[in-house]
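We did not get these values from a lab; they are worked out from the coordinates using the rules stated. As the structure is a prediction and not an experimental result, all values here were calculated from the model. Cβ atoms are built from the backbone, for glycine too; each structure is taken alone.
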Structure I
Amino acid sequence: MTKTKEVKFLKDEYAKKLLKEEDCKEYVASIIASVLDLSKDYVVNNLKLLNDEININESIKKQEADAVYSTNEHIVNIEINYNNSLELQTKNTGYIAQLYLTQIKPGENYPKIKPIIQINLNNYDIFNKGEFIYHSIIMDTKYHMIRNKNIEIFDINIDLLNEIDYNEIEKLNERDLRWLLYIFVCEDKKAREKVYGESEMMKKVNDKIDNYQAFLNQWLYYDKEYLDNCGFEEIGRQKAKKETAKKMLEDHLDIDLITKYTGLTLNQIENIKKEEN
């Protein structure tokens, strides 16, 4: 399974955080509305971000889904999949099962189950058929009769967008999923601004991506500065991380991002703040 080009902004440090930003709620709603052919206004007005920690079973530590939302009619799990593997597919299937099971309450014989919609934003073509969207449901293989209407999976081949010139994307409208998702493959800021024009919704998304990029550049600077000057042999890896975190805190950077890029836990970051105070 080959990829034509690295899809930089589809990585967790960009896409996963972007999909959970309150400022980008309209953008997420637009993606869901386009995939499910719903009114964007309906989705925006009913969209709620859920806890993304999902226990697949008691013997496994909590697994964190990328972005889980609910509407009045659906539960939507959006997953960022950068490299395909059996482990990844097993994990994603586990998310679907868990989201289904959490709706069944003790004592309810016939609970009302919200359909589970899993939208996979993939950096690969899962079936190698050259399609942009694949729609999977549970059905009989001979008669093609649907067995369960409550589980649907949409696999979006983001990598395919690398083959489309931004001038072609610019001609599409905001209901088109290709227009909405092209931002993940376009690293040229000027091209993104040209494609999305005066769209306030996409300006917010663009600004978030630019902010993430600036943060990553800062983090790489801090990391190199402290690790090069201090050295692992002299103070050890953990102390270097703490010094990096202190500098980031001084610059009022987002704590969640500090924990992500230093590897320190939230409690460790809080303790560093207390020490500094």
Structure II
Amino acid sequence: MRPALRAGRDLGFWTLCFLALAVVVAPSLAMVGTLLQQAGPALSLHLLTATTANNGLQNAILGSLLIMLGVLVVAGPIGILGGIYLAEFAPAARAGVLRLGYETLAGVPSIVIGFVGYVLLAQALHWGFSLLSGILALSAIVLPYVVKTTEVALLQVPSTLRDAGLALGLSRLTTLRRALLPPAVPAIASGLVLALAIAVGETAPLLYTLGFSDQDPSLSLFQHPIGYLTYVVYLNATLPTRLEHEVAGAAGLATLLLILALIGIGRLASRRAARFRAQLPT
């Protein structure tokens, strides 16, 4: 092949790669720019100190953080343990049925899960609109992602590690804890980050289970509705005044910053897990 022709093909290939990357990055940059333009006039200390009743975001930010923490506490352990069971302990027939179950749950629209949560939790159990109802509804939405990423992460660990642990006389639990989980931690952490990012961006299921309140969430933790950022975006964007639109943009920007913080925490956890693995004796 002639050098000029090879150089032309290389240039065409890298041009297509750059264009594909631009297609992915451009919408993200446009979204950030739109949010900054919309929220710019409202960005002040008042947003962090006032509640939504006074065109602030204090209670909504605290409420979103509480929702994330609740989903992490509920969906995290259940999803990780479920993924471990499917990857290491479940018989093939039972594992197939369980996979069908969580894959079906992953395909259910979030608003349907919110309505079911309203019927079962808010009405049948008389919990009403409450933080616990919202956390359980969101946990049902994100649970399949945690289970799937945990299972896949463990299945991707080389089988030689399992064989070596059993050959040394280690129990299956000890082999799992010492040999299989450490290399799978980065992927599991990524699954948790994805789950929390999905949870913090949901609105429809929370409308049915959590409601909304302008009060400080610490004053009505489990018994009453609390505020959260996505509802502020949903409501204020439909209101007529410019100030309310600016607050909606600020709430969207705060949601985006929370997701970026989650991504950063997930990457930090992955790096620390990699360092920990490197320090393990071979």
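Which structure, out of I, II, was log10 I(q)/I(0) by the Debye sum over Cα atoms at q = 0.11, 0.18, 0.19 Å⁻¹, for residues 15-158 alone calculated from, if the result is -0.43, -1.18, -1.31? Here the read-out was taken from I. In this comparison of I, II, the computed figure 21.5 for Kirkwood radius over Cα pairs in Å is attributed to II.
Identify the structure, out of I, II, from whose coordinates helix-only ellipticity at 222 nm (-39500 (n - 2.57) for each DSSP H run of 4 or more, over all residues; to 500) was calculated to give -13500. Comparing all candidates, it corresponds to I.
Of the structures I, II, report the one carrying the highest value of mean count of other Cβ atoms within 10 Å over residues 111-118. By mean count of other Cβ atoms within 10 Å over residues 111-118, the leading structure of I, II is II.
Figure out for me which of the structures I, II the number 9.6 belongs to, where mean count of other Cβ atoms within 10 Å over residues 23-30 was derived from the coordinates. Structure II accounts for this read-out.
Assuming 27 is relative contact order in percent (Cα under 8 Å, 6 or more apart) as calculated from a single structure, say which of I, II it is. Source structure for this number: II. One of I, II was used to compute FRET efficiency 1/(1 + (r/R0)^6) of positions 95 and 247 (r between Cβ atoms, R0 = 30 Å, to 0.05), and the result was 0.25. Which label is that? Matching structure: I. When distance in nm of label points 7 Å out along Cα→Cβ at positions 127 and 191 is computed across structures I, II, the figure 2.3 traces back to II.
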